[in-house]
Each structure stands twice: as C-alpha cells, then as structure tokens.
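Some structures are shown below for you to check.
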Structure I
Amino acid sequence: MSEGPKEQGNKELAFIGRLESLLGHPVGNEHWIGDDAAVLDASGHDKVLLTSDLVIEGVHFDRSISSPQDIGWKALAVNASDAAAMGGRPWRCVVCVAGANSDDLDLLYEGLLEASAAYGCPIVGGDVSDGALLVVSVALLATTEGATPVFRSGARCGDALFVTGPLGSSAAGLRELLSDKAARGPRIEAHRRPKARVDEGMAAARSGATAMIDLSDGLGLDLHRIAWASGVGFDLDTVPVFDGATHDEAIGGGEDFELLFTAPNEKDVRAAFHAAGLRPPIAIGRATRDKGVCTLSGAPLEALGYSHEIS
C-alpha cells in the first residue's frame with residue numbers, strides 16, 4: 001500500500017493541514033483551503049473564485065534568464081491558471097510588489113498588463129514595498145459563469161484521465177537557458193511566458209469534469225494530489241512529451257500549466273473542446289480503486305515534482 005501525503009513527509013501538505021484546522025469550517029456552501037482556489041458565495045449570484053500566488057526571486061524565477069516583463073507576465077498567469085483549474089475565468093486582480101526599483105516596476109507592469117489584457121483581468125489595485133528580494137504577489141478573483149466549480153476531490157473509479165497538452169516544455173526551456181542564455185524557441189517561451197489554459201478549463205467543466213488541477217509542480221506530484229483528494233488511484237497508458245523535452249521533464253519538471261482532469265464520458269469531453277474551437281485533450285489513463293496508487297504502464301509512478309518545502 002502506498003503512503004499518503006503526511007507519510008511521504010511533505011512539509012507543505014502538513015502545513016496546509018494545520019492551516020485547515022486553524023481556519024475552521026467554511027461558511028455555508030463555500031469551499032476554502034485545499035484546492036487551487038477558494039469558492040465564495042456572492043450573495044446568491046455566480047460562484048466567485050479567489051486565489052493568490054506569488055513569485056519569488058531565486059525560487060520561481062532567475063533574473064539572469066527572465067526579463068522583468070517575463071516575471072510580471074508569469075506572476076499574473078500562474079494565478080489565472082489556478083482559476084482555470086477550477087473551471088473559472090479571471091475577472092479582477094490586485095498586485096503587490098516588493099524589492100523592485102522604479103525601473104523594475106515599469107518593466108514588471110509591462111508584463112503584468114500584457115497578461116491582464118490576454119486574460120481579460122484588469123488590475124484594480126495593490127501595494128509596493130521595499131525588500132531584499134524581488135517578490136510579486138497577485139490575488140485574483142474569477143467567475144465560473146454559472147458552471148459548478150471543479151475540485152480535486154471528485155474523480156471516481158473508471159473516469160478517464162486527460163491532459164490538455166504535452167508536458168515538459170518549461171523544464172526543457174529552463175535547461176536550455178541555463179546552458180545558453182541566448183537560446184530561443186517554443187520551449188524558452190513556455191518557461192518565460194507560461195500560458196493559463198482558461199478556455200480549456202471552462203470546456204472541461206462544461207463537459208462534466210469530475211476533478212481538475214493545473215500542472216504547476218509536475219505530473220507525478222499533481223496526479224498524486226488528485227488521487228489522494230479523490231480517494232482513487234490512476235493507471236496511465238502514456239505521458240505525452242513536448243518536442244525537445246525528456247520523459248523525466250514531462251513527469252517531474254513542473255511549470256507546464258497544462259490542466260489535468262478526469263471525466264466519465266470521453267465523447268462529451270471531446271465534443272465540448274471541439275465546440276470551443278480548442279485542440280482536443282489527450283487521454284492518458286483511467287482512475288482505479290487503489291487509493292493513492294499511481295502507475296504508468298503497470299509500473300509505479302513516483303510523486304515527482306517541485307515540493308514547496310517549509311522548514
């Protein structure tokens with residue numbers, strides 16, 4: 001029998017568990033900590049998603065290979081991706097920046113505003129502060145446009161497992177940039193300017209997706225997160241690898257920001273994506289009864305990926 005998140009010694013998950021006990025139970029039919037975004041009840045209107053994420057110099061970006069504009073884009077895009085993972089569309093956001101000089105701020109906001117326009121999510125406020133490192137934090141509101149939010153916890157045995165695109169592009173781009181800062185191409189773009197799959201997330205939700213997550217930390221780790229939240233296992237037939245990436249980068253490289261989701265009816269999924277004019281998602285396996293057990297072609301698939309270790 002495989003180990004659960006706490007037994008695996010993941011300090012991040014243990015910390016989140018402590019936060020859940022400290023914060024208490026959600027009000028009414030709201031859903032708070034534990035997924036990619038909180039679900040709020042806006043006085044009987046459309047469900048509102050609230051998410052926040054930050055990017056930190058030396059942890060999430062390297063200033064020697066990413067421009068301030070790239071960093072600004074990424075800071076907003078990763079939050080848009082969290083909304084997409086719940087089936088939401090970004091609506092409004094606020095931005096806080098620490099550790100930037102005036103020139104950095106102008107350039108950061110070029111990238112932030114590019115992402116704001118791309119995702120239709122105006123920046124409506126925020127804060128700036130001095131700091132030893134450059135940190136950009138975004139808090140974002142999103143709407144589900146009448147659809148039910150998709151959590152990590154709804155997958156059921158027999159559901160098909162999909163991913164919205166091939167994996168490993170960002171990790172491959174980082175590898176290439178560390179070798180050659182002048183490198184160019186789609187893998188470099190994937191690392192510097194990740195794309196949130198907002199339309200894909202909404203199509204998945206409309207098609208009856210039962211569980212969903214964005215692949216920010218790696219397929220191996222994020223797949224196990226759905227498995228444990230839903231009380232199922234997964235048997236994968238294949239892992240789609242981005243051109244020029246390695247198999248290991250596709251499984252554990254992280255920052256792909258493709259969506260991983262489950263649904264009971266593959267035909268409905270493909271019809272929803274076709275109706276939205278999107279490339280079809282890739283079926284990569286099925287949910288099984290073996291809670292927390294994930295395999296690839298019958299062999300154990302490790303929970304590989306980026307772990308946010310907390311000391």
Structure II
Amino acid sequence: MIVGAGARPRAVFFGSPAFAVPCLRAVAAATELVAVVSQPDRPAGRGQAPAAPAVKREAEALGVPVLQFEKVRTPETHAALAALAADLFVVVAYGRILPQPLLDLPRLGPFNVHASLLPRLRGAAPIQWSIINGDRETGVSIMRMEAGLDTGPVAAMRALPIADDDTTGTLSLKLAELGAQLFTDTLPGIVGGTATLRPQDDAAATLAPLLAKGDGTLKFERPARLVSAQARGVDPWPGAATVFGGEPLKLFAPRVLEAAPNAVGSGAAAAPGTVLDVTAEGLVVACGDADQHRVAFGEIQFPGKRRMPAALARDRLRPGMRLGA
C-alpha cells in the first residue's frame with residue numbers, strides 16, 4: 001500500500017534507552033504516532049525503585065500512549081499491536097527481537113535505525129565495538145527489518161567520523177541525532193514507495209554482541225591506540241579497569257602519546273602495563289608498542305574512593321610499577 005499524497009502514516013515506535021529519544025521525537029513530528037512500545041520499568045539505583053525507560057518518559061511528555069509488554073511472542077501482544085492498524089513500525093534500540101508475525105503487521109513495513117554502517121557490526125552493541133575495534137568511522141543505517149539479526153535490506157546510510165576522544169557516551173549522542181535526521185530524510189521515500197532497498201553483503205558482516213563486565217579489563221599488550229580505544233569503548237559501562245596491588249583500579253580519559261626517545265621507561269624493554277610516569281597529562285602506561293607510543297589516563301579511581309585526576313596519585317603510582325599483574 002502507498003499512503004496517499006499529504007497523508008501522514010500511522011506509526012508505532014519501539015524503543016527504550018535515551019539513544020532512541022531523538023528518533024522518537026522525529027517520528028512524532030513526521031507521522032501520526034499512535035503508540036510507543038517500550039521495555040517494562042526496571043529496578044534502578046541504590047534503592048532499586050522501578051524506573052521508567054527514557055523513551056517511556058518522553059512518550060508520556062508527548063502525550064502518546066505507551067505499551068510495555070513483558071513478552072512479545074504472545075497472542076495478546078500480537079492482538080494489541082494488530083489493533084493499532086499501523087502503516088509503519090519504527091524500531092530503535094528496543095531491546096527485544098520482534099518475531100516475524102509482528103514484523104508482518106505494518107503495511108509500509110518495519111524499519112530499524114541501527115547505529116552502524118551495515119553489514120558491519122550487526123547486533124546489540126555496535127557503538128561500543130566500533131570504538132573498541134579502533135574504527136575511524138561509523139554511522140547509522142535505516143534497515144527494513146526481517147527475521148535475521150540486522151540482516152534486512154538497507155534504505156539509507158550516513159557515515160560519521162569517530163573522534164580520538166570519543167567514548168561510547170559521546171558517540172551515542174552524536175549517532176542518536178544523526179539517526180533521527182536520517183530517518184526524517186528517508187521517510188518520504190518509504191511512504192511514497194520510492195526508497196531503494198539494497199541487500200546487505202553477508203560475506204562482509206561483522207558482529208557486535210552485548211558487552212560483558214570482563215570486556216572492561218584492559219589488555220596492555222595491545223598497541224596503545226587499541227588500549228585507548230578499548231578504554232573509551234567501555235565508557236560508561238562496564239568501565240576500563242586493571243589490577244594494581246591486588247585490587248581493581250578504574251581508568252578514564254585515555255590519550256595516546258608519542259614515545260619520547262629519552263623518556264623514563266622508553267624503548268621496547270618497558271613491559272606492557274608498566275607505569276612510565278605520573279604527570280599533569282595523567283598516568284602514563286606502557287603498551288605493546290612501548291617503543292613508539294604509550295597511553296596516559298587522565299583520571300583514575302581506587303576502590304571505595306572517588307574518581308580523581310591521576311596526577312594526584314604520584315605517591316601511590318610510581319615509575320616501574322606494574323598494572324594488571
């Protein structure tokens with residue numbers, strides 16, 4: 001079906017975290033948004049009080065009805081969504097895999113705003129892995145959904161450089177806005193039936209699984225650029241960490257430095273994880289390419305203490321000490 005000229009498609013938006021909020025606003029502005037589907041409220045914070053997802057809070061502010069299904073593969077869920085008679089589903093970081101019977105409901109199709117340049121980084125954590133992998137570029141894709149994991153044909157893509165100081169937190173903000181703009185630009189073609197859907201090259205696909213807590217443990221044997229990338233990719237969760245004196249040490253704000261020929265601990269003899277210096281630039285640590293580069297962490301956090309500038313820890317972290325041992 002092609003919606004008539006000037007008609008606004010009836011849309012249902014699926015999303016949960018703050019990343020999806022800019023797209024929710026774009027969908028609300030460009031369609032007749034009849035409902036928002038978000039994850040159920042979950043315990044959060046020290047008090048473990050139920051907290052609403054960011055998308056739910058925004059939908060309520062927009063005056064749009066919110067549906068929160070405990071399960072999506074039930075006759076009740078199917079009936080509730082079918083009753084909305086939507087032309088379009090828009091899915092952004094919803095957090096659940098929609099079964100094919102639900103994907104078949106909207107007449108214009110279900111479309112997903114995915115935070116990578118597909119087929120690269122299919123899966124739940126594309127932003128994190130784009131940084132951890134040391135990629136120089138990422139972007140967003142508008143994909144028509146099908147039963148496979150992010151395998152559907154792509155209607156539009158837009159690239160974005162990854163800055164040297166980008167973390168998952170900062171890059172998520174940029175990609176959220178980029179995704180909202182790309183959806184706005186692509187929607188007329190979807191509604192008018194003129195959007196070109198390009199199949200993905202499965203042979204070029206890579207995966208981006210959910211992060212585990214252990215993904216934050218830094219691997220200093222890697223080149224400094226990739227150690228920095230790992231630390232930034234796991235910020236804010238699970239956070240970059242190592243071991244010092246038998247206790248965990250959290251590390252923040254990494255920068256890659258050139259190795260000065262006559263610097264303390266310079267040269268290939270400096271074992272990965274060796275503290276080379278503690279300066280105004282931070283805690284300087286040797287990595288796998290210690291003869292060429294090292295990483296300086298601007299901030300650190302000892303167990304039970306607050307995050308602080310690394311330069312304040314000169315009395316505890318001295319050149320020659322080892323991290324991660």
- State the single structure among I, II that was used to calculate FRET efficiency 1/(1 + (r/R0)^6) of positions 109 and 213 (r between Cβ atoms, R0 = 35 Å, to 0.05), giving 0.40. II
- The value 44, 21, 15 for semi-axes √(5λ) of the Cα gyration tensor in Å was derived from one model only; which of I, II is it? II
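For which of the structures I, II does the calculation of mean count of other Cβ atoms within 10 Å over residues 93-100 return 20.2? Numbers along the way, then the final one.
Details: I: 20.2; II: 16.8.
So the calculation was done on I.
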- Message: Please compute relative contact order in percent (Cα under 8 Å, 6 or more apart) for structures I, II and give me the label with the greatest value.
- Response: I
- Message: Quick check: -6500 is what I get for helix-only ellipticity at 222 nm (-39500 (n - 2.57) for each DSSP H run of 4 or more, over all residues; to 500), calculated from one of I, II. Which structure matches?
- Response: II
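Of structures I, II, which gives 5.1 when distance in nm of label points 7 Å out along Cα→Cβ at positions 189 and 277 is computed from the coordinates?
Working: I: 1.8; II: 5.1.
Structure II accounts for this read-out.
Please state which of the structures I, II yields 21.0 when mean count of other Cβ atoms within 10 Å over residues 53-60 is computed from it.
On the way: I: 16.4; II: 21.0.
Working through the options, I get structure II.
Throughout, read-outs are computed from the coordinates displayed, never taken from laboratory work. Given the structure is predicted, the values throughout are model-derived calculations rather than measurements. Cβ atoms are built from the backbone, for glycine too; each structure is taken alone.
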